[in-house]
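Coordinate-derived values only; no laboratory data. This is a predicted model, so every value here is computed, not measured. Cβ atoms are built from the backbone, for glycine too; each structure is taken alone.
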Structure 1
Amino acid sequence: MKEEIFRFLALIEMDINCEKELVKWAEEKLTNNVETKSLVLLAGLSEKEYTNAIELFNKVVEELNIQRPNKKDVLLFYSKLIARDILENKIDPNDGCDIIRNISIHLDYPDELAGFHLLAHSQYDHEKIGIYAKDLIPDIKDEAKELINKIKTV
């Protein structure tokens, strides 16, 4: 559950709309016997009330006594999760590379993500010089392995 929470924290940090997913997540947690006051409220939000989802989610995190790390740690850990998803074939490597590049931008280009930033740049508009996105997949997977070893678990 902690990884799910950190994924949502990362999406929130990057201002990615995830309110609908938060409500679905809360519903799922309730069916799995996880319950807090705010989780019940979050699961019960109607579509018109989705604007309250992030505030309620933040309360859920507090009620579950999960220490909220700083923005950099959340986003680097999320990058690690995306890298793992790439290696486990849960996400297309080119798409995962783009996601990690976007995280890099939000973090002002940290060294830990530099390889992904370069690979993401190389994926597109380089066909004229013989570089195709599909050809970069082995490099993306190598970079994913390195990233998993670099980033600590929060």
Structure 2
Amino acid sequence: MATKDMGPDEKMEAEVQEDLMRLEAYRNQLSASLQQHQILTTSRAEHERARESLEGVDRAPPDAELIIPLGGETFVRGTVDRTAPVLIGVGSGVVVEMERPKVAELLAQRVVKIDQAVRDLEGQMNALDERIQMLSRRIESVSRGPTSGHVGGD
């Protein structure tokens, strides 16, 4: 049915249905953005922890015994050769060997990029939230019916 063939109530109903679909899409986008935000926050914490651990190893006395986590709450005791290069992942499962200062610089750069991505994502989330609030108010006002500003004719 073409919109021009619809009566006013049908047009309003169609607009409300369209707004409800749009509202659901915005809520889904916001939910996905929240998940991305959580991933970025976790990644930032991991990068900071790696940077701090590297600095801690460099501050440790020579031949200090360290507890090295392997994952799954499993650890080994060991020492670290502070002159040895560091292995770092560069994406797609590729790990490269780099000198310590370069690794520290790379980790710092990654934190800066993650922080920027978080700020951008938060801006998008705020815009989505504003759209959700606006649509929710509009749907709510339509569901309550016309406001009581005019009683009778003009």
Structure 3
Amino acid sequence: MAKHIHANDDETNHPPDDAIAMLTTDHRQVRALFQQYADTSDPYLKQIIAEHVFAELTLHMLLEETVFYPAVAEWADEEGKQLVEEALQDHQEIKSLIETLQETDDDAAFEATFHTLREHVDLHVEDEETRMFLQAAQVLATHWEEITILLQELKEHILAS
């Protein structure tokens, strides 16, 4: 029986009602995809799941870099601005790993690099959810609705194109 590539169809069909919930849902979906990848030995399914991971991460990073991080940076204190800088550096590393993976033909090298990607994403998500989201919840409290709408509209626009 083929596995589903979506982490949770309900989450996909019903968008969360605030920016942090939306980004956290994306995190859970990517983590579920990484787990599906680890749980299968089918090379074709692994390839499909890996491509889905790349697409989800790319979309998620674009949303954060276009809407969420600039908003945090605009209203945050120096610590918040530093968290944004660290997150952007993490994104560069993740993008570099995705690019390397997309150019890799060697299965063993792909597996090792994909594992490294998962570790980087896990660390980034942990840092973002335990540090940045707390900062953002404080400094963006009066802007949640606007930021959430911008994130949802951008995501819908990208997915529609």
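See the values below:
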| item | result |
| --- | --- |
| Which of 1, 2, 3 yields -23500 [helix-only ellipticity at 222 nm (-39500 (n - 2.57) for each DSSP H run of 4 or more, over all residues; to 500), calculated] | 2 |
| FRET efficiency 1/(1 + (r/R0)^6) of positions 98 and 138 (r between Cβ atoms, R0 = 35 Å, to 0.05) from the coordinates reads 0.05; which among 1, 2, 3 | 2 |
| Which entry (1, 2, 3) yields the derived value 19.6 for mean count of other Cβ atoms within 10 Å over residues 66-73 | 3 |
